[in-house]
Structure I
Amino acid sequence: MTDTPGTDTDAAVEAALDELLDLLDVQQSDDGSDTFRGKGSGFDEFGLYGGHVLAQAVVAAQRTVDDDRPMNSVHAVFLRGGDGLAEVDYKVDRVRDGRAFCTRRSQAFQSDRLIFELTATFHVPETGKVDIQTPLPGNVPPPTSVPTFQECIAQVGPIFGEQWSYMTRPVEFRLVHAPWAPTGPSPRGGIDYWFRAPRLLPDDPAIHEAIISYMSDDCLADNVIVPYGVTWLDPSVQVASLDHAMWFHEPARADEWIYCEQRPLMAGGNRGTSEARFWQNGRLVATAVQEALARL
C-alpha cells in the first residue's frame, strides 16, 4: 500500500482497496471450526495497525452470524503489540444467540500469544418510536474542496514515519482539520476528515462495517497529543491504542462519503481518551471512543 509522496492516483487508491479487501477475507480453518487466519499488513514500522486487527476480528465474528443481523457494537482491548509481517489467527466464541441479539467473542493470536480480543453484538433490525439524532456540525466543507491526506503529508513531511505517512490509503481520505492540514486542528483540538471507498462495493453490510471499523482507528489516538504540538516521530512520545469501543447506530455504506469528527475528551496519568463521530447524509451512523497510552 505504499506510494510516492503526494502522488496518489485513482488507480493507486483502488489497488490499496483491493489489498484491504484481501486482508479482510480471513480464511476459515479446514476443520470447519470457528477459527480463522488473516494476513499481515506487510510492513512493521509501528507494529500491526490497530484498525487492521480490529477489522479482521470483526470479519471473523461476522462469519459466524446470520446475514440478517448487522453488527451494532464492538468492544475491543489491545493486549500486546502485533507484528505487521506475521499472519494473525482468530478464535471466535459464540457467546449467545438470542431472538433479537447475538454476541460473539473474537480473539487474535500471533505465535500462540493473545494480542487482542473483542466482543461484538449483532441485532436483527427493528423499528420503534424513538428517533433522536445529533446533527452534522455546521459549516463542514464538501469533501472535494479539501486536500487529500497525501497532499498534506507531501507538504509537511513524514510525521508518522515514512511507511505509514506515505502509504496509499484504501479510501479517498480528505482532511478538514489536522495538525498536518493547512487549517490546523479543529477548534476542539481534534482531527476531522471525509472518507469513502474509491468505487462501488457489494451491498453486503458486513463489508461496509469492516471497512468503517478499519478506518475508525485512523488518527484517533493522535487527538490526545495534538494539543501538545508533537507527533509520533518525536523521540519523547509513546502512543498506543489500549481499548476501542464502537457503536453502529444505522446502516452505512463505506463507498459513500462519511464525515468523521474526532476530539480529545480527557488525558491524565499517561492515558488519554478520544471520541469519533461518523455522519453520512446528515445522519449520525456510528460513534467510537478509544483510550490510548500517551506518554510525552
Structure II
Amino acid sequence: MRPDRPGRGIALMIVAMAMLAGLDAVGKLATQTYPVSQVLFLRFAMFLAFALALAARRGGVGPALRTANWRLQLFRSFVLAFEMWLFVYAISKLPLADVHAVAAASPLIATALAVPLLGERVGPWRWTAVMLGFAGTLVVIRPGIGVFDPLTVLPLVAAFGWAYYQLLLRRLREDRPETTLLYTAIVGFAVWSASVPFAWHPPDAYGWMLLGTVGVLGIVTHGLLILAAREAPAAVLQPFNYTLLVWATLWGWVGFGAFPDSWTIVGASVVVASGLFAIWREHRRAARGP
C-alpha cells in the first residue's frame, strides 16, 4: 500500500478548487451568449467521453454498467443534472462569490438531511454548527430587506440538491467509481441532449473555445480530485474544499469586476467556520469510535 503524502494531496486539492472556480467563471462567460442547457450538454458530452475512456481502461464499459443499484444510480444522476442546471443558472445571473458563499452551506445541509434519510445521529454541537451555518447563509441572502435578490434562493436550492446527491452517493458505496461516473455522464448527456432542438445557439470560433474550455476544465478538475484522494485521506482534504470560495472571489473580481460586499464576507465566514467546526466534530467522533 502506498504511503500517504498529505502535502501533495492538499496542493492538488487547492489546485482542483482553483480549476473548479475557473470552470464556473468560464461557464458564466459562456452563459452570457449560450443557453444554460447548451453549456451543460457540451460539458456532459465531454465528460461522457472521459467516463467511457476511464471505464474501458478499467475493465470495460459493460462491466462498469452492471450494478444491482441501477435505479438509485439513475435517480442520483437525475438529481445531479437538475442541481447543475440550478447552479449554472445561478452563476449566470449572480456574482460568483455570492453563489459560492451560499453553496458552501451544502455540507451542513447534508449533516442535517443525514438524520431523516440515513438514520445518522447528529450531536448538539454539530446541530449548533448547522444552525450557525444557516444563519450565515441568511446573512448572504438577506431576505426581507431591500437588497434581497430572489435569485439568491437558487444556489440555496442547488446546495440542498448537492447535499442530497452526496447522501445518495453514500448509499452507493459498494459500486465501483467507474460505474457511478458512467451513469452520471450518460444521464446528464441524455437529459441535456433532449434540450438541444429547442435551445441551440450556433457557436462561433470564440464560442467553441469557451464551451470547450468548460468541458476540459471539468475533466481536469475531476482528475485532480482523483489524484488528491490517492495522496491523502478525505479527512485531511475536506477542509480545503472551502478554498473554492477564495478562488471564486478572485475569479469574480478579476474576470467580472465583482467583489463581495461586507455582509456577504461576514455571512460566508460564518458558513465556512461552521462547516470546519462540523468537520472537526465528525472527525473527533470517528476517532472515538461508536
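With mean count of other Cβ atoms within 10 Å over residues 71-78 coming out at 20.6, pick the structure among I, II it was computed from.
Source structure for this number: I.
With distance in nm of label points 7 Å out along Cα→Cβ at positions 167 and 279 as the yardstick, tell me which of I, II scores highest.
On the way: I: 2.9; II: 2.1.
Between I, II, the highest calculated value is found for I.
When Kirkwood radius over Cα pairs in Å, for residues 183-270 alone is computed for each of I, II, which one produces 14.8? Before the final figure, lay out the partial values.
Numbers: I: 14.8; II: 16.7.
Source structure for this number: I.
Here helix-only ellipticity at 222 nm (-39500 (n - 2.57) for each DSSP H run of 4 or more, over all residues; to 500) has been calculated and equals -5500, so which of I, II was it run on? Walk me through the numbers on the way to the answer.
On the way: I: -5500; II: -26000.
So the calculation was done on I.
Can you say which of I, II returns 15.1, 50 when Rg and Dmax of the Cα atoms in Å, for residues 127-198 alone is computed?
On the way: I: 15.1, 50; II: 17.4, 49.
That value comes from structure I.
With respect to relative contact order in percent (Cα under 8 Å, 6 or more apart), the largest value across structures I, II is given by II.
Where a number appears in this text, it was derived from the coordinates with a stated rule and is not lab data. Since the structure is predicted, the reported quantities are computational estimates derived from the model, not experimental observations. Cβ atoms are built from the backbone, for glycine too; each structure is taken alone.
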